[in-house]
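Take a look at the structures listed below.
Derivation of every value follows stated rules applied to the coordinates shown; laboratory data play no part. Every value quoted in this text rests on a predicted model; they were computed, and no experiment measured them. Cβ atoms are built from the backbone, for glycine too; each structure is taken alone.
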Structure I
Amino acid sequence: MNDQQLLRFSRQILLPEVDIAGQERLINSKVLIVGLGGLGSPVALYLAAAGVGELHLADPDHVDLSNLQRQIIHQEASLNQQKVDSASERLKQLNPAIKIITHNSLLQGEAMLEAVKAVDLVCDCSDRFSTRFAVNRASQQAKKPLVFGAAIRFSGQMSVFDPRLATSPCYACIYDENSDDAELSCSESGVLSPLVGVIGSLQALEALKVLGGFGEPAIGKLLTYDGLRSEMRNLKLQKDPACSCCANHA
């Protein structure tokens, strides 16, 4: 690290769990963020601010006025712009040293797998079950840790799946692959603006812990948050030995 980086990240380096070695690991890390919406906004902003050296951004959509209520990485001047381009501009303003690679089309099949292979960790900030299962499959095949988040109405969930660990469950161990994408639609169900900030910030924190090699990541745990009741629960997860996904990539 140079003197400017030492100053920029000094508050993190002061933490003995992080120190210079942990900060250097973050600077040398690459993260794929799938979805630059409500969850992807705080994830991208905090990872860039914390010093993750390279972010790969994936989202096929354009910025819409209805997005601005919760997707804080975008602004009115970004309307009709590709979300990955809007996000890139904001992240470069926050941390000019960061390297950004964009995917402005829907990642599927081999393209998804190659995008996951190119990074050290994936943050799933998507809002479709089909995308989540695709990200999970690629994570298992490429043996790359996955930080999952979901938020709708007043409630959210977050977990970490790490296929490098034999005991870690995967997304498909917990959720039914036949789930309907329409169930996740914010346009149909609604979502309170700060809720995605809460869950996205938790995702960013877990990603930093995995990449920096400190703390205990939420592997084998599902954190659930009820914003109406101000309740957070920590549920234990078990690997499904008959899982259609991770049992095939053990």
Structure II
Amino acid sequence: MDYKLIALDMDGTLLNDKKEITDKNKEAISKATAQGVKIVLSSGRSYDGIAYAYKELGISGSDEYMINCGGNLIESLDKEIIYEKVLDNSVCEKVARELNENKLNYILIDEEGNSYDSYQEWMEQHMLNNELGIVKFMVHTHKRKLLEAAKLLHQKFDQEFFVVVTSKQDIEIFPKEVNKGKALKKLAKYLKIKADEILVIGDWDNDVPMIKFAGLGIAMGNSPEHVKKASDEITADNNHSGVGQAIEKYVLKEGEALDEL
């Protein structure tokens, strides 16, 4: 299959545990872009936390796009916003109250990546800049209490919000219609690219919606078992250039194999 777009998660996928992009990943991505394949980074990070990676990969231009804040925003590298969805302040107050009542630690994160330790702190900032909006709540737990907290949050919020585990200690709460898969679908429609022309690589629960949407969804070797089961294929882990290995195997044309590093 000739893929036209590769969507990559960042933490635990493109980046190794040292938060670096390996040389093998860089080489594979460079060869893929030389074949005309578009690279889309899809992350819970905000613009600045993603844009540096494009620069490191040598990707630039107004026709290059990212999915940030876990799917709340789609924007080009020159910051043209294609899609945006934030939480209403009244909704934020409700969620914050519920989390406080259940003694769960959380932060609110706005569309620029700024974080707030309480709803009150957010409202004070919002009064200074009412154009900002909250894209998600991040609930931080101890590893031992992750499943217990996730179960509670699913019970309380699933009907109105999208609740997803995003790491071994974090659970995030988004607007109901927001996730990486829906954002990728919107971007694909915008770019006139079909789902079966898309390859996705990810490692955690929040990547599953886009893994399932793509023509080929690949889980990292460091993914939890349920993410691997939701995927079509499994590649090496993030410390062994799983992204580069997957691109070499499924995207690069004959004669474009990577050098052994």
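32, 20, 16 is what came out when semi-axes √(5λ) of the Cα gyration tensor in Å was calculated for one structure; which of I, II is it? Can you show the working numbers first?
Details: I: 25, 23, 18; II: 32, 20, 16.
Structure II accounts for this read-out.
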Calculated from one of I, II, distance in nm of label points 7 Å out along Cα→Cβ at positions 61 and 229 reads 2.9, and the structure in question is I
If you rank structures I, II by mean count of other Cβ atoms within 10 Å over residues 13-20, the highest one is II
